[in-house]
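Pasting the structures in now, so scroll down.
Here, each number is a calculation from the coordinates, and none is a lab measurement. Because the structure is a prediction, the values reported are computed rather than measured.
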Structure 1
Amino acid sequence: MVSQSFFHHDSKKESIEEVLENSLEIEEDLMRTYLITAERVHDDPELKDRLENFAEGNAKRTKQLLDELKKGK
């Protein structure tokens, strides 16, 4: 017979994985949005630079999330 703790652990793992996958999607969407917006900025180099830096931060978090998802599988 399978114990309750096994199901609880499995369910918890799936829920954490779901959170990571949702976070990954959000980070990727934000990264694209920042890059597209930066491409459209022509008259404010500081704003363009900040947007590109935001996108870089999202890229780093995206990689970290992918690494966590790989560890969990």
Structure 2
Amino acid sequence: MEMTKRLPTRLSGEEAALLLDVLFSQQYALELIRSELADIENGDKEVDEHRYRQLLRLYDRLLTEEEEG
């Protein structure tokens, strides 16, 4: 299955804040990061080392906050 890269949708600041609020309130943010990391680690997506490390740090932070909350 070929994965195509789509251009990101341009959101206003208010729309972006709303989307982030929904992602966090529904606890989807952690799952999205987990899925992105799995795709990278399985070779389904290619990213540079800097982005991969950023995603790992974000995942760790979200996981820690979920466990504390």
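Given that mean projected area of the Cα convex hull in nm², derived from a single structure, equals 5.8, which label among 1, 2 identifies that structure?
The read-out comes from structure 2.
Of structures 1, 2, which gives -22500 when helix-only ellipticity at 222 nm (-39500 (n - 2.57) for each DSSP H run of 4 or more, over all residues; to 500) is computed from the coordinates?
That value comes from structure 2.
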